[in-house]
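Visitor: What follows are several structures.
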Structure I
Amino acid sequence: MQQLFDIKGKVALVTGGSRGIGEMIARGYVANGAKTYISSRKAEASDATAERLSAIGSCISLPADLSTLDGVHSLVERLESLENGLDILVNNAGATWGMPIEEFPEAGWDKVMDINVKGPFFLTRALLPLLESRAKQGSPARVINVGSVDGINVNRLPTFSYGPSKAAVHHLTRVLAAHLAERQITVNAIAPGPFPSKMMAATLEAHGEEIRRGVPVGRIGEAEDMAGAAIYLASRAASYVTGAIIPVDGGITGCAATL
């Protein structure tokens, strides 16, 4: 059973890995023996998190702005200079933008779509050679996209581009899974509910108790909840799973009551 969920010795890249859900996943990988690269647009934050996680295992910072193709290619070139293969890619880097519909700007729409949808597609494409070098039948390489329950349900907050971007991530996951299955690369997505993160901080501060009441299990997600799902999808246990969208949300999408 321990071998079923073992990821020791694997090489992983977690985008948006300097904080929030990305850091939760990276910490889980590092603590369980995976050599983990993290990337973030802010080099100082990425470097600081990598230094902190290096106290428990192997973590290396590769800062990059993944909203642009130049940033994607820069990250891939640096990773290729360090590794001849990649076992796990976690596309977690994300952004949101909130503003009343009458004022919602094109720049806000484009930023969210570029980071949340375009970035994962082009980074995955650019990393195919490294992923394929580790992919084999029975032991596939893994792509794990981080979506959101907002891509399944409708959020009443004025974040008009965020939910649609995450719904696109979910469908992109299925499309990539179909195209990459024969290459022995699985593609799955995690759809988180409320977790403590910089993106959620203001919302939790203003509406935390209301949000908790809306979660069937009665609490906000914790780091172990996210790490557990990401480790499962990266391990032998999930080698026969692809094209799946897995809500990690305390039951919000699966069993919340509707009046």
Structure II
Amino acid sequence: MKPIFPVLVLGLAAALPASAKIVTRNVGYEHAGVKLEGFLAYDDSLAAGGKLPGVLVVHEWWGLNDYVRGRAEQLAKLGYVAFALDMYGRGMATMDPKKAGELSGQFHGKPLMAERARAGLDELLRTSLVDPARIAAIGYCFGGSTVQALAYSGAPVAGIVSFHGGLLPVPVDASAKIKAKILICHGGIDPFVPPKDVDAFLKSMNEGKFDYQFIAYAGAIHAFTNPNSDKVSAATGLRGIAYNAAADHRSWEHMQVFFRELFDRQAP
């Protein structure tokens, strides 16, 4: 008797869907007179089946670069429509810490931070690929602070994830606006976020009775998710940043668990 295994394999292969294709494209838009260009990524084989959960991605203080584009593509491979927004302006990215500080400094403590992020969120919604009830936002470093500000503004996001972001306590007048659940992925010994900032943030979370998780990763400092952090530190002299593979992996896994909770409960 001839073995039937090869026939079964062929039959199964014929029944499987065609290979997924990750579609990426740059998206031009504008906010407050500033021309911006974000980066959209999604799996076209899934998008054809109906609206998908969407994830807004906010870059580090360096600007929209290959690192954050890569994160958007990773999210697309997980089945999300990802839009990496642009906070600074089309083509505006740097590797100079002084310039990065100037670019990010225009937003800190100002309504512009949430407003510019909201412009990116609106572009994600405008794609018509996403379910408006299933939207989250994630951000790295400066972007982590930005997604907190976005949530505090009352933006229609189900949840936010801050990866090694600066911590923003909730303004008193914002407490009633917040709709999002909050996940903070924090470097346990991040020198850019002193203990007093952690205490103030947790105090505001507890007093407001928000649905939040605060996870500190042992031994991790700032920018722990970016594999280029060590090279950047050596090239620029910027201290206090370093890649931490364990914290990177764990925080990405924690994000996925958080998203399953957010989106499964809100699935139609």
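Just so you know, all these numbers are worked out from the coordinates, no wet-lab data involved. On a predicted model such as this, the values are computed, not experimentally measured, just so you know.
Visitor: I have 49, 42, 38 for Cα extents along the principal axes in Å, calculated from one of the structures I, II. Which structure is it?
Guide: On the way: I: 49, 42, 38; II: 74, 40, 38.
Among I, II, the structure yielding 49, 42, 38 for Cα extents along the principal axes in Å is I.
Visitor: Going by relative contact order in percent (Cα under 8 Å, 6 or more apart), which of structures I, II comes out largest? Show your work: numbers first, answer last.
Guide: Numbers: I: 20; II: 14.
If we compare relative contact order in percent (Cα under 8 Å, 6 or more apart) over I, II, the biggest value is for I.
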